[in-house]
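The structures come next, written out as structure tokens.
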Structure 1
Amino acid sequence: MKGISKLVLAISLGAFSTGVFAQDSKEFGFFKSMEGKWEGVQTRDTGEVVKTQSEFIILSDGNTVLERLVEDGMPMMTTYSEEEGVLVVKHYCSLGTEPEFEAALMGDSKMSLALSPMSGYVSGEADFVNSISYEKVSTSEYIVASQASVEGATQSNRTVLTRVD
């Protein structure tokens, strides 16, 4: 009996540490599939063109995706995870804010994120990214479009990312 109890405990602990009970949502799986290093060119609506780099890293036994992002030499970070099966995205921005996003639209090769009402940001009161969309062109190319509120005005960016590893 003692041996059976130890076996049940070992199986239970193993299930928790390997995520056996968790199944990723389609939205979270979208970002897990981007694991690796990416480089690209971002075109801003001002006409300015800047270089970008992203690295998507899967952490926490597959429960979090960390994106290390550099735009025009400015490092930033975004985390992607799930809470009770719902995608949670938090962006640590060079604009000095930390907006949170939720999935707004999902297709086979597209994902749109909208600013969560819980973020509390208001255009004109803070500078922040308010939407991001991803389009998977192929396994080695994505188009990322974003909009930000900067000094109360909307700025748009379009980035073409290419996998480099």
Structure 2
Amino acid sequence: MRDQMKNDGFVSGQRLELERGSVAWGPCHIGKDTIIGDNCTIGALVHLGRKVILGHECKIQGGAYIADACVLGDRVFLGPNSTLLNDKYPPSGNSRQWQPVHIQNGAVIGGGATVIAGCSVGQNAVLGAGSTLTRNLPDNEVWAGSPAVFLMMRNTYDEKQLQLKRESASSDVG
């Protein structure tokens, strides 16, 4: 019966091959007029609102919510249960009042993090898991907390991540 059902934006089943090498894992919701770039992965229980734009090679983990008209650049990672909002004074029901979130290329949003309507996340920036972003996060900075505040620069974050990988690899050998 599933093969005979019309796709109304709700994807059910294990894996759905999308255009240009992208894939979605069902169930998930992909809103009308949403644009999905090349080689994206969309996890189960994700909600992509209407007119969302995903750049190339985005990774959207399960349970993420992306409100209508939000824009993600290339190579953006959204952790599980992260939320991008568009309505600063809900429920307005008036799309002219919405302030969609913009996430620049290479940014990382940790699991369970929330980006409030009208905020932007800069290129290669990181928002830590469980954080609430209430103002713009500049390029190459790592922020965390509720409300999120500056922690370190992205190069320091990447060095720490690499060190953990090395330590993990050496402990697996011994």
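Each reported figure results from applying straightforward, stated rules to the coordinates on display, with no laboratory input. None of these values were measured; they are calculated from a predicted model. Cβ atoms are built from the backbone, for glycine too; each structure is taken alone.
Hey, Kirkwood radius over Cα pairs in Å derived from one of 1, 2 reads 17.2; which structure? Considering all the candidates, the number was obtained from 1. The greatest value of distance in nm of label points 7 Å out along Cα→Cβ at positions 59 and 99 among structures 1, 2 is that of 2. Each of structures 1, 2 was scored by relative contact order in percent (Cα under 8 Å, 6 or more apart); the highest score is held by 1. Assuming 21.2 is mean count of other Cβ atoms within 10 Å over residues 67-74 as calculated from a single structure, say which of 1, 2 it is. It must be structure 2, since only it matches. Where does the value 16.0 come from, among 1, 2, when mean count of other Cβ atoms within 10 Å over residues 91-98 is the thing being computed? Structure 1 accounts for this read-out.
Taking distance in nm of label points 7 Å out along Cα→Cβ at positions 107 and 123 as the measure, the highest value among 1, 2 is held by 1. Each of 1, 2 could give mean count of other Cβ atoms within 10 Å over residues 75-82, but the derived value 22.0 comes from 2.
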